[in-house]
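Following are the structures in question.
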Structure 1
């Protein structure tokens, strides 16, 4: 959750806007009635995915911070506008520079969420007591027939992901043309458990990687991200080494991986950054985002990697392993 907050704030700092449709930024605590309608709309449109609200950040003015002591009274007032069921809330305070923002993580799996019509019962207020709000782009409106059909349809549940191994390395560039840059390589594996009997299809272009260094630098422009089944190497007395797929449930092409049951999935990617004159030190955080066909949100998994020994061809290297290598 904290990593998600930091990524969103970093996007605002660099691009003046947040690119994640599941994130809402507020410079201050919004009025409860308006907040209830916006939260309900956001949660209904999320189709079971978690949504994140960050109080104390604005796309125009940046990070201003928020008073966490206001949360209890504010959310109590927000809940009163819902029709019995409201999105469950988890909150944390995140320090960003000289300010503290309040992060609100809402569960949306109990949709549909209904909120009071604020003018019901007043003169000219009409006969509609409850509304099913819907979020489209950044706007909130009343759900239409197509939205309701989507809302009551079966949810495609996200797969279970478990880290097995991960390594990140920085390679020393030896050519004069590349002397001002350094090449980063990411390798690793996950154990993936689909949530249902249908095949899980993950296109590579719908995946993302973020690596956060100890100094706060964020690397998120990783190229050639690939997922694949594990392979078994075959050695023989003749020349050359061959390999074969070592999985009964995972297969891949040049553009996607298809998972038909629980199994190990390997991944790799690379990126380039400007040469840092100082050695890169400390632990790093690696976050993977995988977006399967049939879902409208990413499965997110994060792990901390520790520095490890390396040979002279590496400038730095970090590793994590839950299995014997």
Structure 2
């Protein structure tokens, strides 16, 4: 976790200037092209998404290639965004949901890459330098690691031509970074309880779960259907129990976070403090019931499939 957040900060700096364009010039050009740019950093990948008019596709894709391959990473932008990141992380120290999410990740994965959220940690962000950003970019942003997906009003051949013209000259810089070791998972079957004490808090943020499966599991679709009925929609079992029947919360949900390596299954909710123990008991009861005592009915399965 020495550089937790370096990938996220690198991605945040991409649109702060590229090639001969400053960040302001870049965004003005995007505006003139009617193009929307979205950059998202997940647990396994960074995704850059462009939405543009068909007639501006070539120009927009060329700009995307420049942004990915020739970011400027100016020191002023780095210092500014790092400070903003540190300020935001300091604010999140007082946000119960953020505290619970970070604690849950750390309990499941400890010091492995999945043990912190992409946003990083204050201590790691504070240590980062511009050189770290440049190094991370040269390791991670490489043609051999990239996937380009195009969707719109064009033939396959036209898409291939557009992608080739935009990205054909993209060359890797530096050496390939060391591949992360496989993330250990699920050896211990013992349940544990972690409490982050916040005296006089009106609500308790609950995260209940475990390390589950990777995206390539053969049970991907059955698990999607099962979770939809269990906790993936308003009429799911968990929400109807905690919200409608018990009145403990405004909403409760469950989810599988399917990743390259086994990601977590979790139940997330916020309940009145005085019913914390009862809510945990009800959630565990629903988890045991769907597996052992009260499997999904045919109607629940049909409804879940229709929802998906």
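Here are some notes:
- If helix-only ellipticity at 222 nm (-39500 (n - 2.57) for each DSSP H run of 4 or more, over all residues; to 500) is computed and equals -4500, the structure in 1, 2: 1
- Cα Rg over 2.2 N^0.38 Å, for residues 131-218 alone - highest-scoring structure of 1, 2: 2
- Computing FRET efficiency 1/(1 + (r/R0)^6) of positions 243 and 259 (r between Cβ atoms, R0 = 25 Å, to 0.05) across structures 1, 2 gives 0.30 for structure 2.
- Label whose coordinates, when distance in nm of label points 7 Å out along Cα→Cβ at positions 91 and 227 is calculated, return 3.5 (choices 1, 2): 1
Taken together, the values in this text are just the output of simple stated rules run on the coordinates, not laboratory data. All of these numbers come straight from a predicted model, not from anything done at the bench. Cβ atoms are built from the backbone, for glycine too; each structure is taken alone.
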